[in-house]
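S.K.: Below: a set of structures, written as structure tokens.
Nothing in this text is a laboratory measurement; each read-out follows from the coordinates by a stated rule. All values derive from a computational prediction rather than experimental measurement. Cβ atoms are built from the backbone, for glycine too; each structure is taken alone.
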Structure I
Amino acid sequence: MIAIRNMGYNSVHKDGINIERPEGGMRYLLLLVKSPAYFEFTKEQFHKSITNLSTNELPLEEDFFTDEEARHKGLIRQYVEKPAFIIYTPGVPQYYYHDIEYINDWIVFEGDETAEFLEELDIPLNTLTNLYHHTELTGMIRDLMLEYHQTGSHHERIMDAMLKTILYKYSDIYHLETRLSDKLKQHRAAFSQIRNSIYSGGSYQKTVPELAEELNLSVSYFQHIYKELFGVPVKHDLIGSRIERARYLLSIDVDSVASIAEMCGYENVEHFIRQFKSLTGMTPSQYKDKYNRR
């Protein structure tokens, strides 16, 4: 089990921050950095972070500084402006600071299985990772903060599960963003909202041109970005979300097949039956009979 020893969500340091821990911490430290800040690393740490980046992610010259400009001799100073993520392991020096308002989420944690768990996730440690899509992570940390102040017989296990979920999510985001171009990264948040709305019922009856118009994109470019991000054509999700809703309605026996087809956006019941059978292997009537005999 991984145990959380302390944490903060959206912690604001109005007068800036200056962390100097040359011996590092005794536990793991996770930071989600939400405002500009300077970090300092050993040359080994810094060059390791550079080799982990693809060519289009390499920092520009103005994004990092030489030893002479670091506050601490022999270290390399790195400036982060976008939201960034870092996990410090125990005993690794920690230097980060800024003289203006600084905001972050942070979690201090430990546990016998922590090192093995992080290794399985295959994520960078003790190096900064810029994140285009961090809102999910900070929302999950907010929820963890709410649980942190609770009690109960399962509280520690809940905390363990929630922290592991955050780390799983970061791993997924990290591995996805390392293979995406900057343009795709910039589109990901808006397209994720579109996809969520399709499956939550808000947009599953919309056409592809209507969805493209919401983002002020051409239909062809919208379709291209959607497939690049999610690995499936947008029409696949539009059909899938309709059939998913139809399966639910059929399973609770609310109405006739024709009525359910109409509720799911089909004008032609025969077209609905063909698509439903193609995806489920059964006709709507067969599906309805099967799940209402239980």
Structure II
Amino acid sequence: MERARRATLIGGTAVLMWSALALLTTLARPVPPFQLVAMAFAVAFLLALGKWLARGEPVVARFRLPPPLWGLGVGGLFGFHFLYFVALRSAPPVEANLVNYLWPLLIVLLSAALPGERLRWWHVAGAALGLAGAALVVSDGGRVAFKAEFAPGYAAALASAFVWAGYSVLSRRFAHVPTDAVGAFCLATALVALLCHLGLEATAWPERPVGWVAILALGLGPVGAAFFAWDHGVKHGDIRALGAAAYAAPLLSTLLLVVVVGEPLSWAVGAAAVLVVVGAALAGREMLSRRSRPAPGAGR
């Protein structure tokens, strides 16, 4: 139990890092989306490469992964971003983000299919409260208007939610694979994103030094260490608690923009904070209430 709690806390740090995504992306303007993904994931790969070299680990061995795992890793990291960007280009950002933020709830629901996992009412209720909190933040108090003309964009946003939820849940099936595999996925994602950039976008570079710092910070944090932490969390921690806790990301992101950029603070943020905190506590109540238990076979 203690090992699972520790892994859940490590996975939770990914949520904290993802909260800086909006701010750092804003500071990196006018770099287009796929170019930014390529640059940030390249930094993330270099982070992993530096760790491998510093420890004298065999670099080539990190790329010897089974094809299904390659499909899951690259499909999850790149597929999510690709569909998300398609959604933002095909539908209003507020509505697209709302649909996309179904992924934490989907993680909670899909986790019921994992061996040894049992889905209880408080898991679903906690995730639903988190979704309500995220909706308040993203929609600025409920100002949304779904229109049929943007249906393709909504479909892409829903697909991106399913891709990330599926990646997170199915990663549990590869719990025996070291988290270092994420470094290989980062390189592959950077290369595929580069191809998309060259075919779909015009290259642009940061206009100020702070933009370059933001890209470096993205690769080290929200697009780097965050994915390694998330991988460890969903493989070895309480995936349902992590799913519900993920709704803290849009809330923390908004608060960060309030502090750094000077965005106005609305009543919706306060209400969302209550919903997200209560939801996360409800979904993770087993992790909070159970005493540490020795692992099976411990002490033998």
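S.K.: Given that helix-only ellipticity at 222 nm (-39500 (n - 2.57) for each DSSP H run of 4 or more, over all residues; to 500), derived from a single structure, equals -22500, which label among I, II identifies that structure?
M.R.: II
S.K.: Identify the structure, out of I, II, from whose coordinates log10 I(q)/I(0) by the Debye sum over Cα atoms at q = 0.17, 0.20 Å⁻¹, for residues 39-102 alone was calculated to give -0.64, -0.90.
M.R.: I
S.K.: Work out mean projected area of the Cα convex hull in nm² for each of structures I, II, then name the structure with the largest result.
M.R.: If we compare mean projected area of the Cα convex hull in nm² over I, II, the biggest value is for I.
S.K.: Among the shown structures I, II, from which was the value 1.00 of FRET efficiency 1/(1 + (r/R0)^6) of positions 127 and 279 (r between Cβ atoms, R0 = 30 Å, to 0.05) calculated?
M.R.: It traces back to II.
S.K.: Could you figure out which one of I, II the value 1.00 for FRET efficiency 1/(1 + (r/R0)^6) of positions 31 and 167 (r between Cβ atoms, R0 = 30 Å, to 0.05) was computed from?
M.R.: Here the read-out was taken from I.
S.K.: Where does the value 2.2 come from, among I, II, when distance in nm of label points 7 Å out along Cα→Cβ at positions 247 and 271 is the thing being computed?
M.R.: Only one of I, II returns 2.2 for distance in nm of label points 7 Å out along Cα→Cβ at positions 247 and 271, namely I.
S.K.: Given a value of 42 for relative contact order in percent (Cα under 8 Å, 6 or more apart), point me to the structure among I, II it was derived from.
M.R.: The read-out comes from structure II.
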